[in-house]
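Alright, structures below, take your time with them.
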Structure P
């Protein structure tokens, strides 16, 4: 398979990928599914609205502008659709806190070479100066030694000298997910070339650094304005603007060590993603983080194909690694699935176009968690509930993200459509064999 994306120049690199976006037909085998989408089961259970209204009802309204729209509708000051509300605002994006949450990342591969990119502050303890940063795995991995770098420097926005450098250490991550977590320990002492010293905490406290405001990548709309903030060409933190070209698609990528190819969920944007933007943030107009930039296309004749890992996926990976001592341990059902059908639905009230997929089980492994729970070939996924939170499985990636949140001992409640009727099954992840790295 051709590798369509670049793999790095000088001190800045991006993940190499092959542009074969995947959708249907990803898995072998065939199952006999019924005609139900998740919406059809909702109707069976008493829902009376349109499919567009039902899909819109799955939104959590986490973005600032969505909340403003709902408040305006509530007090009677605005009666149009969400899209019309956005058009009426005509205001500049709120990116000030976004800039404050982005850091430049320099990983020292050898004494004379390194790679550079960016990272996003996830948490910051103002008292201790401790900080956790999320970035791309391919930035901190040394392909020569086949190990993660042990010397990693961070520079906060506005910085860039020895006097304000932070020394970070690799905390954990996943090569296949291209996510790395860096830990800045506040008490670490940094020695400058002139012999002077400072602690990480001192540099943090003298800065304007803040954790990123987290958005919800499930709520992105095609055509929505987004802003990529990173460290292009290792020339300092800067921003470029674009739109969401595709809200979620699977793209085949090669891992940084060249050992395998993985299918990664990505947001596609036409924002100008350059070397060094890797690990930086994709933000919405409210300054909320919606993705972690990790790739661009460099295939001849292809322009404006930049990619970012959806923030919901990136955070699920990061939280999983932090809960498992730095390594990814994702729950696995032991099934193969395919998107057998999909269609789009327009909701007039929100003015948004939604995509709905029919996700059907193609095969079930013997001895798997799915087999024990009673899942069968041909079952169509409807919803999943974990720790009291229910997710309507209208897109395949929603199940994958949910499995990243499963811990040993958890029970996942699945609703599937079988022979036209809803069936509820409980999957208990009580064995080590039900997890994979």
Structure Q
């Protein structure tokens, strides 16, 4: 077991790559009352076309399989896993994103037992024709529920306006039509391909003994057998740099219109260093301009174009990325026009040393505050781990960024052909 101490953030992490390929990370924090565990696979809704483990021919599965699989793993032949966690005083959950599926729990007692339950239920799939058919009705209702949520429709509407072909434009849960064609065999094919330990990581943080926990995990994994892992072959369509639609107008029953501006950040595959630089600078630049103290926020607020619902977020992945800036607004057309004008004006902007130094300090401060959250550490660590990046080494990377890096980023950040707008307005 490897032990690494990071004195500048006062954290010690234990890690080991097990014989079956599983990456295990343990962050004991005896000062915490609870523990948080997350067992995740590098597999999400965009992974629809791939070569199954043990085969040579490429296959494509229906939209929504990853999310469907997440639901089904909680249901066993003789019980529901939620009840197992409940008896052990734990609160379990799971989520599927575009690129990841994660299973998690938080608890204040029985930590080792809950970690074992987490590993065991994810590594013990049970799917029957009957249970798959039953789940289709449940997920159909979930999809229809999201169809009625303006915030979700605004989010997906903006994503769809940006991307031509990339499967990120497809709703994570799929469609009512696509899930009707999902079979038990589809679930097993995706499970055995993407839920191999080599493609997964386990992160546990909180109040426990690291050596006892690692011994339990290793014993648990030694008692299970897995096929030999092969290189995962995933296929994604070529994606142009420009957006698919300049505007996407959606009508649904809302009292106040919503408008979201999308920036199509990336459609090329990024290596580790390029990814990290772009990821850090994108967040810093966005926060500089659009946080409550930022110049762009102040302009929009002064002209009554935004309210307390205003938000911004950026999400960069290995082979796609996007930034969203949105708000409820009585003047969606003016909001859209002004935000795009402000964004395009950044091509001529240059930061001073003082401004960039302030931006770096702010980013480091945000990171340090976030380190108080077990959930943040576990989720962010595992997300970066898939890119070969260590979360605990991020602060030195922020400090290494230069004014030249920031101003070069600004020159290439915005172009007119990578901006789109999605408006939700009343019918």
Structure R
């Protein structure tokens, strides 16, 4: 009975939040630019932090160099954070062979992490804008120009950062395909957050006002999710973050379960750490909907994850104990077990739980299809997508628990 009540409460909250985003999606408009005409494009510093990226860095640099942007208005700063492979030599050779005078290569003597590498680039950046560019990403040719334009819109003087749509580049195995849905949904959610001015995260290719992040002290060295931390810092100090919906970039995702697991645990540790660091957001009316709704609902759902792990684990153990007890009482072996027929399955179905679960599923599918339409990708039936929808949430909950344990025991933070 308690378990049923919990499912109903959880479903009610999920339906409420889902309906809210359905309404936001229905009433909001995508920001699209047809003809970009800026008379004087500003100088931009592109910061590329690298660590063991010998296989991906050259396509990344070519992607930056082939941007539809004046070549004399771009400088590229590659910061090698003491790679253990040949990344430094690969970049050095690329610069020499191409005679690229606008690429500056720096090598750290100590591993300072991604935030430390970005701070190194920030100190010598000459551009009025600072474009953070992950070393395994490829962007569309007009992306930089489109992102710059978002800064110069009327009424956008308080915008300090622009983020872009992120999609995955390597779609080979089932693990990569499973993450395809995650990235599509993430881009869509950021669009919705931007529609109500609660966007509070930057990503692998984000453009900043150099002066603003310098004045705020730069990046938090040692932070596992420096992109979330800098975004929260900007919002905390009264700046806005907006979405560029013209163009996108593709990035590599982990192709093994272990790498994906550790990446998500790092993200979740960063979420926990940074939300504690910026806990003054919670229910603070000075931050508008971000403080009164968005941050609190995210923290609330995180608590729900931990509570659900306990509740579902207890429920599973209760069923397992009953099953074992039934076997013992009836004195039949596990190999004598007969599978129930269709009629018995129907009779044993808990329709009290089926109804709210179905409503949540329908709303989720609507948002899922809307997300595909938003990023311009066709819906595809993938078995990995079904795994992500119905199986991966179990692993995701375990990753949150893993992240919490590491944070509680203050495990080492490294990128």
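A few remarks follow.
- Comparison of P, Q, R - label where distance in nm of label points 7 Å out along Cα→Cβ at positions 151 and 311 is highest: R
- Per distance in nm of label points 7 Å out along Cα→Cβ at positions 279 and 367, the highest-valued of structures P, Q, R: P
- Source structure (of P, Q, R) for distance in nm of label points 7 Å out along Cα→Cβ at positions 87 and 167, computed value 3.7: Q
- For 0.20 (FRET efficiency 1/(1 + (r/R0)^6) of positions 79 and 239 (r between Cβ atoms, R0 = 35 Å, to 0.05), calculated) the corresponding structure among P, Q, R: Q
- For -13000 (helix-only ellipticity at 222 nm (-39500 (n - 2.57) for each DSSP H run of 4 or more, over all residues; to 500), calculated) the corresponding structure among P, Q, R: Q
Bear in mind these aren't lab numbers, they're just calculated from the coordinates by the rules spelled out. What you see is a predicted model, and the numbers here were worked out from it, not measured in a lab. Cβ atoms are built from the backbone, for glycine too; each structure is taken alone.
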